[in-house]
Structure I
Amino acid sequence: MAQLNISNLTKLFDGVPAVDDLDLEIKDGELVSLLGPSGCGKTTTLRCIAGLESPDQGEISAGDDVLVSSSRGIEVPPNRRNVGMVFQSYALWPHMDVFGNVAYPLRCRRVKTAEIRRRVREAVDLVGLAHMLDRPVTQLSGGQQQRVALARALVAEPRFLLFDEPLSNLDAGLRATMRTEIRSLHNRLGRTSVYVTHDQLEALTVSDRIAVMNAGKIEQLGTSREVYSTPRTRFVAKFVGYENIFDATVCGRRGDRMQARLASGPTDVVTCVDNGAAEGAAVGLAVRASSITISGSRPSGDNSLVATVRTVAYLGDQIETTLDTAHGTVVAKVAPGLGSAGALLEVGEQCFVNLPADAVVSFLD
């Protein structure tokens, strides 16, 4: 195991930064996910750690060992970094059986045959494939092939593990199973790991901390709960599923809550979670569709907007309603069959959108 430190990492493609002056410190035994959309720089960062890309600037070290340093002219070859990598495409040898694929890294290191057998059996036991050692990998399911790839990454006892979108090729049900298994395996082994994904549920499930990336930079780094519940930027709020975002200006405090005046339309004030912004500061307010309630009459106090129903869509376990307000379109999701006003509305009806103060988060805009 090793602490992984990344400092001022920059990687350019045709003069355009894919990774832009990135800093990240990963603790011993920690699993950190790089989460973001395609093109945000997460896979390029991972490949720089593995040695599959040469950064234009910066330094990467594992504990006291410098793996790459542009200023000192150091770049350790990939085969000497002692990392285990699990690829999106599995990258298995199709002409080998399970044993041969898992044993391959040890054979490259010229480990003795008896030791190879012992370590391969330990690795396949960890991923539940001990009964398939002689099975050709071409006869395995997608989930089984991914387990072989994971065992191969573990067998050489690497100082850290790298995962590059490892579950993207699996169906939804198998992804749910595998992300639970990966987290369980991490809990048992405590191997320092970096996990790349564009799937927020995957990141929330497997991670100790999540680094949300955008345009080659980290926009927010925190625990799963922190990133999901208290996004610090507009980009992070949108990416982790806050469907409703409003522009506002801080206008005061009420108890331990902040009050902000919405920037467009009539003078509506929203009480929300306090982010410490000074009065008069421009802020963004974000609220999830599932937190919004809809009523036929306006409740007393703040946090209620006049609305007109634009669309109603039945989603099985939820009814999704889009509503027009003076401050833009609002999306609400309510459970059907509970007598909620939101479950009974028709297109064109007037109603009130209610934003619970505890569910409205704020960030500096």
Structure II
Amino acid sequence: MAELTLDSTAGQDDLLHELAAVVRAALAGEVGKDWRRYGELGWLSLLVPEHRGGAGADERAAAVVARGMGRACRHDPYVATVMAARCLAELPASPGVDARLRPLIDGSLRAVLAWQSESGDGYEPPSSSPVLLTGGAEPRLSGTAWWVPTADADTYLVVADRDGVPVLVAVEQVGDGVRVVPTGAADGTTWARLELRDAPAADVLASGDQVAQALRTAVHTGALLCAAELLGLVDRMLELTVEYLSNRRQFGRPIGSFQVLRHRAVDMWLQQRLTDAALDSALRRFGAPNADLTTRALAASSAKARASATALRVAGEAVQLHGAIGFTEEHELGRYVNRVLVLAAWLGNARVHARRYDRMVAS
């Protein structure tokens, strides 16, 4: 990592505070103008082992960055990119995998996973991929991957189905039989539908159970980090609301002095603190040395359910407490509210994860 060393003798909490300071300083500037800068800072390599060229950190470090992204309301697909890196890092090293992983974590390649079907809950990987891989010596891809988190990727890591076996294939954005259909979201970002029509599949990276396991680990990681990004949005919305209540005056005094408004602001703060504690607990369980896939799934769902519900609740309260100005595009709050609407639904909304958690605990 160029600007932060994670292998110092300091304690883990000290390193996370150091990382948080670097994140705040970087996001206060123009780091989002150049994707390579994220690679130089080491943020894209946090969950990649050192022997694979990464920083060898854990989910708590990546969550610090994701939370900073939320607080700054960055629209860069950071979490989606870390998901792709995590998926590749979970696979055995090979020339094909390494050829994608190394440029991805240094910022020279923008790659995201493409695995979702049109239906489903938006989170759980389907039992069979909507994309089929057929053919022998010259395999071909046909099908449509939905809800791809960006239309601007250089490479899409497509999870395809070959005779009931999951296969991970690298597909370039520009290629025969490849069509990327962009779709605008509420926050101004562009998502994509990846349509493959007899597209050449020359770069098969892996297949079998290792792909299924790597995908599930990456998706669980994504949900956990998305929760952290949502919490960052909550942090700033709460801050904006307190500032407004302190500065807006009515009847000769700040409106924040009115008891009913103070109670609502305190409730927002309580929701933020509860979500902070829930995320911290989930991160510790997720990154425990003995954590299996089920433990990680439970941790991810608990964090995402809480963060999605809290972000929507705080966004609604913030808009009401700001009055009419909270609805305008010119006010900073509006950007945060729109971003919440997108991220609260991505990778499963609060209801999906709450039901999933209850079902897993009961089984």
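Going by Rg/Rh (Cα atoms, Kirkwood Rh), which of structures I, II comes out largest?
Comparing I, II by Rg/Rh (Cα atoms, Kirkwood Rh), the maximum is at I.
Tell me which structure, out of I, II, gives 13.0 once Kirkwood radius over Cα pairs in Å, for residues 28-115 alone is calculated.
Values: I: 15.5; II: 13.0.
Going label by label, the one that fits is II.
Upon calculation of helix-only ellipticity at 222 nm (-39500 (n - 2.57) for each DSSP H run of 4 or more, over all residues; to 500) from the atomic coordinates, which of the structures I, II produces -17000?
II
Identify which of structures I, II gives the largest calculated value of mean count of other Cβ atoms within 10 Å over residues 68-75.
Largest value of mean count of other Cβ atoms within 10 Å over residues 68-75: II.
Work out the source of 26.0 here, i.e. which of I, II gives that when mean count of other Cβ atoms within 10 Å over residues 60-67 is computed. Present the calculation step by step, with values, prior to reporting the outcome.
Details: I: 17.2; II: 26.0.
Traced to structure II.
When you work out FRET efficiency 1/(1 + (r/R0)^6) of positions 132 and 348 (r between Cβ atoms, R0 = 30 Å, to 0.05) for each of the structures I, II, which one comes out largest?
Ranking I, II on FRET efficiency 1/(1 + (r/R0)^6) of positions 132 and 348 (r between Cβ atoms, R0 = 30 Å, to 0.05), first place is II.
To test your reading of the models, identify which of I, II gives 25.1 for mean count of other Cβ atoms within 10 Å over residues 84-91 when calculated. The partial results should precede the final answer.
Details: I: 18.5; II: 25.1.
The structure behind it is II.
Values quoted throughout were computed directly from the atomic coordinates according to the rules given, and no laboratory measurement underlies them. These numbers come from a predicted model, not from an experiment. Cβ atoms are built from the backbone, for glycine too; each structure is taken alone.
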